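Every read-out reported here was derived from the displayed coordinates using simple, explicitly stated rules and does not represent laboratory data. Being a predicted model, the structure only gives us computed values, none of them experimental. Cβ atoms are built from the backbone, for glycine too; each structure is taken alone.
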Structure 1
């Protein structure tokens, strides 16, 4: 992120918290020294890895063999799609915490994939995730944007490797849909929130400042929460 991004945010909205801040708070709260954790779609690395390192055991799952091979954080790595995790690993009810970073938006069949995750999570274990909100104007654009263009934009704005931009489905990317699918598969909501972003507007200082003041105005009149760009939350396995 550009230097002026941090300076501008600190000057005009120093109390701003993006989705990563809330996500790290969840990791800090629920990962314990005796935890076995599963990172679904772990890729090359993990955001918040300092909290991962607290856990007793870390297992990573990803269908991208090349990305998985570069991951140095996981104690065990499994190359497969979410739907196949249980059949391949035979590790039912093994994990205290299951984590999904930017994974839900790629799910082709959310009911099937969350059911697979539910089988792996211990009773009273927790599922922690962050994803995109399909009702956000930014994500509405992303939904119709071709994958090749998203790759170029992500590389320019965030320095993301083009190989790490995957096709998106947005089939579980709303507060109501997440809650429905999670409840259908034995999970109970602990926390679920929509969170705004400023990072997508960091390409221009004045656009960034305008976005900050727009956010502050919307928050003041209590408007726009359902349309914020990201979703993050925690669910507890109860069945």
Structure 2
């Protein structure tokens, strides 16, 4: 069982097809795809019945938090999945993650004990569940991600293609169906770093006229379903 604790800055950008091609070309010599390369990622977000968590997040507070179950490719009862508690405070992202499986996740949300016997992270996950009460699957987000890393250093960069969502059939076994969140060819860039963005990357972002965005996949999906006239 793997346990991850992360603390870093994360910056998001929306790219059109031309900007995506420009960025991929300019990254050569600076970064390379990591050991996972391009993979399909699915994130199942949990929320209260009245969607308290996503409504609070959309108000852009200084502190926000969310809980999601992530899989790499379709999941079944035996393949590892990852329960993640993600918090953001004053621009810094803190993430706790535990490797688990679907049967144990079902028991956890049914209140039948904690997710594992792993000390502090296990207690944080259980406290989150118990505080919000009645958490349930709310939205499934799926996309194809290419992850890049520096040969040396802590800089990570991801490009997400074909982000899509659905609010029904909320299972991690079927990842094909869903409504697109962006126009065809558009992508989401995320830069993840412990300190400052290096100068060479800042210059590429500037040259490509790539603008920072606060785009949230779950937030966009929720707004589309709740306020269709506003997002049409």
Structure 3
């Protein structure tokens, strides 16, 4: 038998491996184009690779960087959302997505993202998003799914969700304290006398904040914290949790 017949098994084996080698080459080509700064070509080959490897978080991270270089915020968001969908909820993914939702005024998505955020990332979100009056207004619009309002501040004030200041100004960037938030949230509840009262470190039982806080705690709107400081800045995640409970009970719509 001529020796050439022994080469056929090798040829068939090589041909059968081509489908598996091609995606690998797509990824290598994408990396090479990325390193050279040819971003459009890099995106093309990363997408080719990802179409065959939909669980490749590395490819999605690369695609996010590519779209960031092109300042394509729509694609940046969809890529981060895909990372969330496959279970990648690390700090960079969540914070970047929160930032883009906020920048793009996607208040409902921002609200839902913060509502469902892993416990391990709550401090990161609170540090990243200080609770200002404007952020309160935006999250309220997100909670009630009012995405199309022209100005969230006008919306929340016109619906009495946020008190109008005596001079009529918005003071958008003023940070909300725990004391402010207690008063704001208590406006959603019917006046009632709590059945139980607890001692607080920084709020006297004679304080105007004491009864509203006890009422909010009793109704589960706020978690009891004996060390709550009315002068400290309120946490954004605390507001979102409170709004979620109020929404579930039909107290905001």
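Looking at FRET efficiency 1/(1 + (r/R0)^6) of positions 51 and 219 (r between Cβ atoms, R0 = 25 Å, to 0.05) for structures 1, 2, 3, the greatest value goes to 2. Taking relative contact order in percent (Cα under 8 Å, 6 or more apart) as the criterion, the top structure among 1, 2, 3 is 2, with the largest value. Sorting 1, 2, 3 by mean count of other Cβ atoms within 10 Å over residues 107-114 from high to low puts 3 first, with the largest value.
Taking 1.3 as the value of distance in nm of label points 7 Å out along Cα→Cβ at positions 43 and 75 derived from one of the structures shown (1, 2, 3), identify that structure. Walk me through the numbers before you get to the answer.
Numbers: 1: 2.5; 2: 1.3; 3: 0.1.
It must be structure 2, since only it matches.
When helix-only ellipticity at 222 nm (-39500 (n - 2.57) for each DSSP H run of 4 or more, over all residues; to 500) is calculated, the result is -18000; to which of the structures 1, 2, 3 does this value belong? Only one of 1, 2, 3 returns -18000 for helix-only ellipticity at 222 nm (-39500 (n - 2.57) for each DSSP H run of 4 or more, over all residues; to 500), namely 3.
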